[in-house]
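Structures for review follow.
None of the figures in this text is laboratory data; all of them are computed from the coordinates on show. Here the structure is a predicted model, which means the values were calculated and not measured. Cβ atoms are built from the backbone, for glycine too; each structure is taken alone.
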Structure I
Amino acid sequence: MTYEEIEKFMTNKNVKGLPVVINFKTRKSLRGLFIKMSDYEELRRKNLWRIVSGPNIEPYVSTKDPSLARIFNGAEMTRLELT
């Protein structure tokens, strides 16, 4: 997916702060939470996204610890869905 498609999904579906199911070309789907940090604009232009996945979502919501997130390439994503 392109960064425009991902951003459009995030805006149109109003999923800010909500986990989504992320489907990938070469790996299993995961449930994740897109987060914005100070480098959000730079990563977005490169189609890279900081995502907190599965079991780390609850600890992230309570602590806002950015070390719980990983960076994923949007080009590897095939579809986003609301959970």
Structure II
Amino acid sequence: MTLNKDIEITSFVFTNKQSFKSIPRSIAVDDRQYSFVDSGLRYLIQKGEHLVRLFDMTDGHSTYRLKNEDDQWTLVSIKSPS
């Protein structure tokens, strides 16, 4: 299901203490809270000097695609198993 909704990241986890690479641990969207069980898959897309980071995260049941662009976070889609 494609959503493209603005979200708030309510907590992060840091993967590398020297570089402070952060990964969303939980998000809030439409008054609902979602927490993720692992660090997921991360993609970095660069077009010229413009960067977009995509994250595929799971709560143990569904997969959530998050986008971080220009300090704005978006829930792109939710994919539930059939």
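Details
- Looking across I, II, the calculation of helix-only ellipticity at 222 nm (-39500 (n - 2.57) for each DSSP H run of 4 or more, over all residues; to 500) that yields 0 traces back to II.
- Computed 39 for relative contact order in percent (Cα under 8 Å, 6 or more apart) - originating structure among I, II: I
- Among I, II, structure where semi-axes √(5λ) of the Cα gyration tensor in Å as derived comes to 20, 16, 13: II
- Computed 6, 23, 25, 25, 17, 4 for P(r) over Cα pairs in 5 Å bins from 0, in percent, for residues 16-55 alone - originating structure among I, II: I
- Distance in nm of label points 7 Å out along Cα→Cβ at positions 32 and 64 from the coordinates reads 2.2; which among I, II: I
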